[in-house]
Structure I
Amino acid sequence: MKVPVNVTVNGTPRAAEVEPRTLLVYFLRDTLGMTGTHIGCQTGQCGACTVLLDGEAVKSCMVLAVQAEGREVTSIEGLAPAGTLHPVQQAFWEEHGLQCGYCTPGMVLAAHALLQENPDPDEAAVRHALEGNLCRCTGYQNVVASVRTAAAKLASGAEPEPVITR
């Protein structure tokens with residue numbers, strides 16, 4: 001049995017039929033082909049699958065696709081217009097807040113949600129907000145620096161920047 005799901009993803013209305021048990025992460029990746037949302041632990045522990053659901057950071061491996069019915073989902077692909085980096089993404093690049101990159105989409109979206117709620121978090125607030133997002137590569141210092149730099153960029157009115165390719 002399949003059920004209809006109507007959701008706005010990255011500003012675009014999307015509709016599909018899914019099994020009722022389909023997780024949002026699989027809906028995004030397998031049904032919609034949006035592979036920027038990563039699958040990590042599948043138990044809600046690592047945060048690699050973090051997306052924004054109506055602006056709130058959620059772990060998409062813990063949300064059924066049918067629970068997103070009629071709601072707005074923002075994945076890493078929709079944070080900034082194509083060919084640009086959102087100021088949070090740019091800050092992660094500048095401050096070396098990523099290494100292998102597997103956790104990065106979830107970290108960036110969790111950081112974005114934090115900065116929407118608290119535009120000038122101190123180090124403790126950043127660490128608290130990101131404690132549900134695990135990284136096996138960094139020591140988190142650069143991640144914290146990335147979020148603090150992103151806060152400064154956003155406070156100064158920074159806009160998405162073009163991606164520079166070499």
Structure II
Amino acid sequence: MRMSSTVKVGPEELVKVRVKVNGVWYERYVEPRKLLVDFLREDLGLTSVHIGCDTGHCGACTVIMNGKSVKSCMVLAVQADGAEILTLEGLAKDGKLHPIQEAFWEKHALQCGYCTSGMIMETYYLLSQNPNPTEDEIRRGLSGNLCRCTGYQNIIEAVKLAAQKLRG
């Protein structure tokens with residue numbers, strides 16, 4: 001017998017969502033209108049995914065979904081059903097920072113830190129597509145992620161260093 005993918009709770013109908021996040025499969029029932037950013041933060045406790053503008057302009061909520069960079073405030077959780085998602089929490093391995101995280105640390109590419117997880121995830125995507133970007137390509141690649149503190153130069157330097165680290 002097949003189980004239903006929806007369940008009624010009071011007047012609300014909840015939809016079953018199954019996603020692989022940072023290598024672990026999760027299954028939850030959610031409201032059909034729940035945003036992926038809220039699902040990741042509230043349902044899975046992944047607080048590196050920040051809520052900034054709720055309009056897709058700031059990039060603080062950037063995650064990697066099925067190998068592509070997405071603004072999780074622009075995706076419904078039900079649209080992510082079956083997807084593989086990577087958040088900042090999934091980058092470090094065995095207590096060791098990912099080379100991108102190391103580069104951001106070493107180049108002081110943050111101040112308040114609010115945009116940092118989105119910047120790092122966008123950098124991850126950028127470097128997966130272009131392992132040796134020029135400064136102009138880095139600036140274009142990060143153009144959908146806003147920072148109000150750093151002035152961007154240290155972020156650009158961190159991306160250059162991360163690219164170098166990843167290339168060996």
Structure III
Amino acid sequence: MLESLQPYIGLLGFVLTIALLLYCIILHINLNRLTKKYHFFMQGEDGASIERKLSVEVAEIRDTAKNLQDVVSEQAHIRSVQGSTLQKIGFKKYNAFENIGNDLSFSLTLLDGNNNGVCISSIYGRSESRIFSKPIVKGKSLVNLSQEELESLNEALGERTNEETLSSSVAVK
């Protein structure tokens with residue numbers, strides 16, 4: 001029985017030898033790659049260069065972390081200040097009187113991030129001009145607003161008036 005398997009044993013040995021040879025070639029390629037990486041990191045005396053490289057990298061990481069913390073604290077400061085800066089503007093030009101042209105009267109609304117601010121109106125007439133200011137708190141006026149002042153406030157708040165909605169729908173058609 002052993003004699004009938006003898007030709008196959010030789011073939012099996014040959015296939016195993018080829019497989020081992022391929023495996024040795026793959027291991028040799030991987031060893032060369034690792035050797036190149038090892039020599040790159042171990043340049044210098046007794047691996048001193050890798051310690052130097054690591055210490056430089058760690059120092060850079062610490063500096064970056066400190067700079068990042070400075071950026072985060074500066075950003076928090078900017079956010080706290082930003083709420084009280086002027087961010088929203090509404091402007092409406094109009095004719096206060098029928099006999100005067102060129103839309104020389106206006107209402108200007110200036111609001112901060114909390115919708116607090118002022119609405120300034122200038123009414124131009126032939127013989128005199130008047131300027132008014134009205135406080136705005138949380139998007140609402142503490143006193144009555146004219147139609148133009150209300151439109152200016154709505155523009156600053158980013159709201160559309162009925163007139164703007166009508167004109168934009170007519171323009172679309």
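Every number here is computed from the coordinates shown, using simple stated rules; none is lab data. In this text, all values refer to a predicted model and were calculated from it rather than measured experimentally. Cβ atoms are built from the backbone, for glycine too; each structure is taken alone.
Can you spot which of I, II, III the value 0.90 was calculated from, given it is FRET efficiency 1/(1 + (r/R0)^6) of positions 25 and 113 (r between Cβ atoms, R0 = 25 Å, to 0.05)?
I
48 is what came out when percent of Cα pairs over 20 Å apart was calculated for one structure; which of I, II, III is it? List each step's numbers first, then the result.
Values: I: 48; II: 51; III: 76.
Computed on structure I.
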